[in-house]
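Multiple structures follow.
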Structure 1
Amino acid sequence: MKNAFEQNIIAMVWDFDKTLIRNYMQEPLFRRYNIQADVFWNEINRLQRFYAKRNININRDTCYLNHILTYVKSGLLKGLSNRILRECGKELEFFPGLPDFFTDIKTQIEENDLFKKYDIKLEHYVVSTGFAETIRGSAIAPFVDGIFGCEFIESPARPGYSDEDPIEAENEISQIAVALDNTSKTRYLFEINKGSNKFPQEIDVNSFISKDNRRIPFENMIYIADGPSDVPAFSILNSFGGSTFAIYPKGDKKAFQQAEQLRKDKRVQIFGEADYTNGSHSWMWLCEQVNSIANRLVLQKEESIRKSSSAPPGHL
């Protein structure tokens, strides 16, 4: 039986906050509503203890989503909609070299005659515990092949709802649609790996699919992120032959030490400054890694072709 996929695609999977941008993506939102970011995040840091005293366990990675909804309900984020979250994305400032790097590295692969011969492609994905809508509104969005992040519902289905109910106009967000935490990020690595993100009707992420039938093998993936919160994703890639790269902002000693500890603990293979300009350390390592994967794919394709044909007949 012929395999479903050619396995000729390379995937770069990116974290977002402090990997592509210096700070948290909520900053433009807080500026818009005159909310002090340090006050909000301090409240988030205390929420687990607050609820524990009331015998309630919460997920510390995603509790901020409910607290956002509490701010909406209280009027501090009055009128907050998915459109506003998208608009906030326009204000995000990316690290040097972005978003140009996303196009440049794709071009390196897609304009290489040898790689073209075997139709080798590169795809970019963002997997974030932040707001998917804010990422969709940012400068990076046109250059990525998929965005996975937390999402909100504006108009929830009512009791007794019908599929034919009209789609309501823009409303305040009122429910959580998708909540990603640091562990559930790995689910989306498997979606990319199996191809369920591209073929959601045909492929379920939990279905058994043999390694040879997966769209993008893990060894064709590179995961780029900034910190310990990404250890579950780093572990998946390291376990299955993928590539892992940690990012730290230039001159940030604590972030550097954190990245170095990740390397010492074998969580990542290497790390570099959050500078994606042509010729920087991060630019060179990521380009080298992508081209190395592409060259391996070429060798695999050539070997497969050789094995598929018998030796020509010779003179007796």
Structure 2
Amino acid sequence: MGLRFIFMLTRNDRTVADAEQQLQTALGLGIRHIGFKDIGLPLEQLQRLNAAIKAGGATSYLEVVSLDRESEITSANVAVTIGVDMLLGGTRVNDVLPIIAGSGIQYFPFPGRITGHPSVLEGTIDEIVASAREICAHEGVHGLDLLAYRSKENVPALMTAVCSAVSKPVYVAGSISSPDKIAILKTAGAAGFTIGTAALDGQYPADGKDEASQLTAILRDVAALNQHLSPMHKNRLSHAAESMPYVQSSKMKVHINNMHISMTSAEAGASWSFRKSVDEFFFVHRGRLLMKLRDREEVVEESEFIVVPHGVEYCMAALDGQPCEVLRIDSVGN
């Protein structure tokens, strides 16, 4: 599994008032992991927000930043009530585990000593590693939520030590605002990371400070680290004909050995997609096609084609308000 990006609808450890609006932008970009904090909005709005995340096909995360025992217990009960998929943060494992038992919620508490708002990770690397080991020894704990960039210790050394000390996945949270920080946590062995404030406040290096530009840049950088960017660009069939095998098929749909060939119509509206293990070939028979990738967009004209390798996310849509007929070739499979 590649490095996981979790977009938090939060600023300074609080769920933002316009979270539902921001959510639609994230879902439109194909973000599949989206979370919020246990403070900032009333229960009814958090419940509606969680339902909207899951209805959009994403995994939902609730991160606990409340510091006292009573509030943390309340937040764990909220997680069960509204039905989140993942519970991040908090430090009182023995209190939380009985509450979420049997709920199907995956639990990633904070290792170390957490203080203040926004939350700060205190303690030496050795102390944090010892805490991480103790927490991961619990059967109901699925991994850790490490506030590495809010520690005064050597952050790369801290992340490497914690990731090496436990066999369960480690997500890194707090004050991640640059591609360099993301690259460092991946090198350290982290399974994923969260970004909230940096994206909502336009702090991430991007073409613009708006949410869409910020998230697009993060998705591009994560795709690059995961080696999920496509090295292929559009081409003309006439240029590639000599190297392509001859295939005789109808214009509608046909299977030849393990190849699936079909003529599809791309419309103006489209959603993001990807294939796990199958490369796809798109040839524009009529019209103009906009192929969106995480790091760029390509306009594919009539008689041009583009190959999208497996594992690469893409979004195809017709241009000029007219349907676009596309010859699509792929293998039978996922």
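Read-outs: derived from the displayed coordinates by stated rules, not from any lab. Just so we're clear, the structure is a prediction, and the values are computed from it rather than from any experiment. Cβ atoms are built from the backbone, for glycine too; each structure is taken alone.
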Exercise. Among the shown structures 1, 2, from which was the value 39, 24, 19 of semi-axes √(5λ) of the Cα gyration tensor in Å calculated?
Worked result: 1
For this session: For helix-only ellipticity at 222 nm (-39500 (n - 2.57) for each DSSP H run of 4 or more, over all residues; to 500), the calculated result is -11500, so let me know which of 1, 2 that is.
Result: 1
Exercise. Taking distance in nm of label points 7 Å out along Cα→Cβ at positions 30 and 134 for each of 1, 2, which is largest?
Worked result: 2
Problem set entry | Origin of the value 1.3, where distance in nm of label points 7 Å out along Cα→Cβ at positions 126 and 286 was derived from one of 1, 2 | 1
Exercise. A value of 13 was derived for relative contact order in percent (Cα under 8 Å, 6 or more apart); which structure in 1, 2 was it taken from?
Worked result: 2
Problem set entry | Among 1, 2, which structure scores highest (criterion: Rg/Rh (Cα atoms, Kirkwood Rh), for residues 38-157 alone) | 1
Seminar exercise, completed: With distance in nm of label points 7 Å out along Cα→Cβ at positions 214 and 262 computed for every candidate in 1, 2, 3.8 is reproduced by structure 2
